[in-house]
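Listed after this line are the structures, all set down as structure tokens.
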Structure 1
Amino acid sequence: MEKGTSKMKLPADYTVDYKLTEKLEQLCSELDLLHSFDVGEDGVEEISLAVVDLNTPQPEFAGVSPDNFIYPCSIYKMYVAGTLLSLIEQGVYSLDQQVTVESPNDVDRSKEIPTDPRPLLAAGDIVTIGYLLDLMITRSDNAAANCCIDLAQRPRIDATLHKYNYKGSEVTRKYLSRSKEDEGYADVPSTMTCALHTTDFLYRIATNQFESPWVSLQMMTFLGRQLDKSKLALGLPSNAMAYHKTGWFSYWSGDCMIVDDGKTNFVISLILPISADDAKPIYKRIAEEVFAYMQQKHA
């Protein structure tokens, strides 16, 4: 397993925090994460972890296998949201524009966050694009995501990602069975991404550099209302604000977030080939350790 950051090409404005990289490698070793994981019929997989310090003149990067591509579950919904918001800013759509939910996009039979009072989407429902974006990010609603993917369109999403050199993170699939996929997408590979891309994406959002300040700030608003607090948020102090997108399915789980308590400000992405329930103590420990490191670094 290739660890660290020594052999990857980082964005031009990044520098490397070698001390944090060493700490992350030691922490992952203690948590038994530095090996390949059996993910059933999908073979073997490895983790992807990255951190960017936002309290330094230039972003300082650290990670463990940050450029390893892994199935991100619902995390790639934030790529869809970023592209759709850019189209809204361009005047192609508007946040309050009403659209009709169509089959087979209405896939959900239960809520990803059971405590959320909003009803499941059904074919024939008329809702605004802003409502779809909020459901997709805050509740990780799959039906809303399918509608948003149709609005943004996969080629346009990929073109947006390619502007930031996120090659390999293309959005290939909607959240439905292959038998119900759009023409030309039934046999495509699953969507993959890596912590390097998700972290840089959130770094750009945190610094108003993803597409435009308006798009970035809208993304911060949606990400800040995230309802899933069962992963990295477990290890953050109560006064820290988390702007993030989580994902979980079968063998995989992940959490990619901007953390800010007014003094300590960083981005962290952790995608694991481990189920969400089994990974809870891992998320908690890593978030605690990274937050404490950042506090001490900037004390």
Structure 2
Amino acid sequence: MSVDTIRVQMGGLHLANPLLLASGVHGSSLVKVLQALRYGAGGAVTKSIGPEAREGYAEPTVVEVEGGMVNAAGLPNPGAERFALELGQLKGKRLPLFVSIFGADEEEFANVAEALDANDFVAFELNLSCPHVAGVGTEVGHDPELVARVVSAVKSETDKPVFAKLSPNTERLVEVAQAAVDSGADGLTAINTVKAMPIDVESGRPALSNGFGGLSGGAIRPIALRCVYELRERFDVPIMGCGGVSTWEHAVQFFLAGADAVQIGTATVRRLEIFNDINLGILAYMERKGFSALSEMVGASHLKGGLHEAPREPA
């Protein structure tokens, strides 16, 4: 089966395949992010960039737990002005790069977007949902009115597509998504990490320097799938699923739930080459099920009747 069958169109965006590197997994530098493209990712999302440089939290910032990891890095980043210089080195390369940005309010988001927009990348992703940084995380992403103002402000600074990254740590998921879409968001990303806390039994204290952090990895996949499914029931905009993908089966689950593309984060920490393997698995599955295009699979779990094996050619 041709690799063209897994090409993705999300509004005006065209990607060679539906797998993207998720934001924040490989630090602030673009070097590792761009490596993902060489290992088969159809796109990559940068570390979240804010208005000013941040050092982040002291170590330890990552703790492995059953089913994933909990991290609280504190959004370390070089700030918009310096990151704009890094992006400037990519001029003319036309890479499928999404830039993640954050801020405390609509003015800060707009300022970051303005500082970065002239560079060559394909879209913005708005980090509206970091679960462990006060002032720029859940306080933003749980307030539909503030989300609406943020999206509108960023859209006023750019002609690039804007994706709103949503939090699972709220009962207002659909309401927040509605505010984002109504204010001009071109797509949604679901989900960010789940607020969590590991505790060290020897010291009796939280294992992370920040106390709590965000759980990622396989443990959150059913939560992410539920969120994507709910969003697809209500919205026709492109959706990128994110949370616990490490095999082709996991990616297919997201497509069936309604995701047009899938971001992979935690699983790439051990093996960045995972994208090629998952793409091959998706292609084999599509051939077995008789799908001629990825879009035929998207949202299929919402339909009655289920899926069947494609008829086999006579021997």
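For distance in nm of label points 7 Å out along Cα→Cβ at positions 120 and 152, which of the structures 1, 2 scores highest? Numbers along the way, then the final one.
Numbers: 1: 2.4; 2: 3.5.
Largest one: structure 2.
Between structures 1, 2, where is mean count of other Cβ atoms within 10 Å over residues 8-15 highest?
2
Which structure, out of 1, 2, was Rg and Dmax of the Cα atoms in Å, for residues 16-111 alone calculated from, if the result is 14.4, 43? Before the final figure, lay out each step's value.
Working: 1: 19.5, 51; 2: 14.4, 43.
It must be structure 2, since only it matches.
Rank structures 1, 2 by distance in nm of label points 7 Å out along Cα→Cβ at positions 24 and 200 and report only the one at the top, that is, the highest. Write down the numbers at each step before the final one.
Details: 1: 1.4; 2: 2.2.
Looking at the calculated values, the largest one is 2.
Since every read-out is calculated from the coordinates, none of them should be taken as a lab result. If you're wondering where the values come from, they're calculated on a predicted model, not measured in any experiment. Cβ atoms are built from the backbone, for glycine too; each structure is taken alone.
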